[in-house]
Structure 1
Amino acid sequence: MTYFSDRELGEKERSTEEISPTVWGGIAVLLRKAISSSHLAESFPFDCPDGEGNAGVDEHNLNLAISADIPDFEVPIRSQELPDQMSILDLIEFFYQHMSDVIEVKFHGYYSHHHFSFPESYEVREEFRININRIFSRNGVAELSNG
């Protein structure tokens, strides 16, 4: 989607590498959305207590993995505190690498959660990259490549 101002005035020049608190806030929303939508559940599974399958993201294990891979980033993800620039960029790549498409296969009424399966596709990764780059573009931050 192209915003009206971009169509009328042209896109903002992408001349900064600085991630502002506003940009971080938008990124943090996308990261939390990936968690709540279970797009990290294949890599960090929360197993249903009944043993019936994957029921979402184990945020404890996710946070342990983030801490191990990105030691300068303080978990959990908080939009109110601006992390250092390198940690933000590492976190974006961490999420990208661990995201999977998700299919709800069953609703488990007793625990009020869904069980998931994971097709061998990664469309969610491309959507994530596009959304990150949209935030960067709207705020004049240089583009990320895919990969």
Structure 2
Amino acid sequence: MEKWQPLNREQALAARDLSRVGETFIDYKGQLNEILYSILTPLDYQVFVSKQAFQHFEKHSLPARYQADLPHLLNNPDFILPSWEFRTTHLYYKVVEDKFLVVAVHQKGDIRFVATMHKTRTVKGLREKMSSHHDSLYARGGFKWKKKWK
């Protein structure tokens, strides 16, 4: 895959880049992470998914079906916002069952990696007026904002 293109679930799973499996990197907390795969995002960069990220998802009691959809969510989110706390962190949102599945992608040096994933009813920072839908880095074609997400 050279250029980003939206993929369905099966295509996204097949499009995972396994070329760096087993390599390690140090995350923003100074912890060692082992790469499982990477996936190309609409912002045209690769995001690494680590073994430790999946271990972290367990803390949020995230069902396995959502974990399996991670490549699709990263490749085909509904919208992406920068975090109002850390502007180099991007929050990938996907509407699921009238809630959001949100994935936080952190950057350390030239590596972008999944830090966490969880479900939420609101978009982080909108209620506090720290973020706005105008800050979107990406919005899927035809996506409509709703006021109840604040």
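For the reader, a short list of remarks on this structure follows.
- Value -4000, calculated as helix-only ellipticity at 222 nm (-39500 (n - 2.57) for each DSSP H run of 4 or more, over all residues; to 500), assigned to which of 1, 2: 2
- Top of 1, 2 by mean projected area of the Cα convex hull in nm², largest first: 1
- If relative contact order in percent (Cα under 8 Å, 6 or more apart) is computed and equals 20, the structure in 1, 2: 2
- Origin of the derived value 1.5 (distance in nm of label points 7 Å out along Cα→Cβ at positions 56 and 88; candidates 1, 2): 2
- Structure responsible for 3.1, with distance in nm of label points 7 Å out along Cα→Cβ at positions 8 and 120 calculated and labels 1, 2 on offer: 2
- Looking across 1, 2, the calculation of mean count of other Cβ atoms within 10 Å over residues 80-87 that yields 13.4 traces back to 1.
Values quoted throughout were computed directly from the atomic coordinates according to the rules given, and no laboratory measurement underlies them. None of the values given here were measured: they were computed from a predicted structure. Cβ atoms are built from the backbone, for glycine too; each structure is taken alone.
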